[in-house]
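S.K.: Next up: the structures, one after another.
Read-outs throughout are calculated quantities, based only on the coordinates presented, and are distinct from any laboratory measurement. Nothing here was measured: the structure is a model prediction, and the numbers come from that model.
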Structure 1
Amino acid sequence: MDDATIEAFRQQLVAQQLALQAQEQEHKTDSGPVELDQARVGRLSRMDAMQGQQMALQASRRRQSQLANIAGALRRIESNSFGDCFICGEEIDQRRLAIDPTSTRCLGCTEV
């Protein structure tokens, strides 16, 4: 893979990382304690609030996982191993990396 392609992937990863970090900061308040809506007191309104809180926590977990994957891909770029399969060591197809630049396995090793 040439340097221009790797730099394009790096820029894409950094942009994704910044967007996820901004989303994480924006939604930090959603994971706070559940407060009852005084206008709609009842078991269903509390269940709805708790469900919203759990959905926000799960979304945060997904963002944290994506951020970890992006950090790993950026480390691989720095160590000149980006685009190499962890299993067989062959180069990962650029079309696969275009869909998910955090991929660590080639298509053949993923299917095994």
Structure 2
Amino acid sequence: MAAFFMPASPVGADVEQRYSDLREQAEAHIGSASNDRRIEQLECRQHGRDCTLRVGEADASNGRTIAAIIQLGRGTYTVHHIPKRGEKPVEMTVLQHTEIYSVTEFR
């Protein structure tokens, strides 16, 4: 377990505000309140394949770096990616509890 962080944060950036903004986006998209858990990693099934999604690492399904994983309600998870240079923000990936094998939280 690692300490909470958000990758590609500029020096002096307000990481808490960036994380709060992503939580608000997820809540608006899903229509449910987010959970206070700080999730580092999900073991899951995505696009018919077993995989590990970890903050700060590339998502095997699209090659983009994972910025944050947020839990909403009891069993919905959103995966947020860092857009590539010059690219518009990428739509979040939504996973349901039936696709999740395990959840690892930041310490």
Structure 3
Amino acid sequence: MSLRTDYTGSMDAKLAQARQAGRDWVTVDNLTNIQTGMATAATQGNRVFTLTYAATFQPSDLRLEGPLWQAYQSGISEGLTSEDIMQNEVTIKLNTSDTLSTSVDLDFDFCG
């Protein structure tokens, strides 16, 4: 074992945890909210819309927009794909527009 191995091992575990948290953010934490938001947009005839929900995994660390955010974002993408939302239909953005809350914007575009 070396310091590098110790560092990489703990980082890999944290990134895997963030990725799983991103999947859960879609499929467990916000599935009903996303379904409701999409249904509301559809009844209003909106094909381009944004849904915003609080980030649930280490929001202050996600604000750094480094590997932890990338892993979380990847998990969100996987969660959306598991619900038949294709990557070309949604853009996932970290919303840090204020200093108090950290949320995730799902920018949907069903025009294409």
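S.K.: Say we calculate Kirkwood radius over Cα pairs in Å for every structure; which of 1, 2, 3 gives the highest result? Please list the in-between numbers first.
M.R.: On the way: 1: 16.5; 2: 14.0; 3: 14.8.
When Kirkwood radius over Cα pairs in Å is computed for each of 1, 2, 3, structure 1 gives the biggest number.
S.K.: State the single structure among 1, 2, 3 that was used to calculate helix-only ellipticity at 222 nm (-39500 (n - 2.57) for each DSSP H run of 4 or more, over all residues; to 500), giving -16000. Write down the numbers at each step before the final one.
M.R.: On the way: 1: -21500; 2: -5000; 3: -16000.
Derived from the structure labelled 3.
S.K.: When you work out relative contact order in percent (Cα under 8 Å, 6 or more apart) for each of the structures 1, 2, 3, which one comes out largest? Could the numbers behind the result be given before it?
M.R.: Working: 1: 25; 2: 30; 3: 34.
Comparing 1, 2, 3 by relative contact order in percent (Cα under 8 Å, 6 or more apart), the maximum is at 3.
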